[in-house]
Structure P
Amino acid sequence: MNFQNNKNIENVKQKSANLLNEITSQVSVLIVGAVTFISALAWNEAFKSYFDRYPSLKKRGVWYYALGVTIFGVIIIILLKYFSRKTQNNEDNSK
């Protein structure tokens, strides 16, 4: 009976440690996302100010900026998905 209790205690400790790691990981992802969003807002305001200062850019500059940011975002998303799949495949192959 004592052996079974020790085994259950170790099992609970392991699950608690796993849960703590998962929570820490998720909170880290949320913090990085929040900081990224705040940085994007700051850069957006900086570009708005830049376009307002130069009338020649006011007409088309905003569109080039939007297009450039969109293309950059799509490339980053594609790369993240690629590396995520590659990592997942490596984990699946190691099992």
Structure Q
Amino acid sequence: MGSSHERRVDVGALRYAAEFLRILPSDIPEPDIVIEEDGEVAFDWDVSRRATFSVSVGPDGTLRYGGLFGRRTRYGSVQLTSSIPPDILSLIAKVGES
């Protein structure tokens, strides 16, 4: 029997997360990868308490993202396509500048 702390990844989320990772530009810092309670896969870039960004990949390919940049927040959602959306790339770069 499994531990109560086990998290099962959704197969669809895993498929889209693998694609997200595959198309992520090689010059982007490596994120931490987390399986969320709902089975989605999250990619986290945590530089400090006030510089953090996360992209959660859903089973239907929806990317939900949010970040804290000093006192400002940015968040949204977009469908994964054949390339990483420019907004997400710029926010990953922005958290890296902090």
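Each reported figure results from applying straightforward, stated rules to the coordinates on display, with no laboratory input. Computed from a predicted model, the values in this text were never measured in an experiment. Cβ atoms are built from the backbone, for glycine too; each structure is taken alone.
Here semi-axes √(5λ) of the Cα gyration tensor in Å was calculated and came to 23, 17, 12; which of the structures P, Q was it taken from?
That value comes from structure Q.
The value 4.4 for distance in nm of label points 7 Å out along Cα→Cβ at positions 12 and 76 was derived from one model only; which of P, Q is it? Of the options listed, only P reproduces it. A value of -36000 for helix-only ellipticity at 222 nm (-39500 (n - 2.57) for each DSSP H run of 4 or more, over all residues; to 500), calculated from one of P, Q, originates in structure P.
Taking percent of Cα pairs over 13 Å apart, for residues 44-83 alone as the criterion, the highest value among P, Q goes to P. A value of 4.7 for distance in nm of label points 7 Å out along Cα→Cβ at positions 20 and 68, calculated from one of P, Q, originates in structure P.
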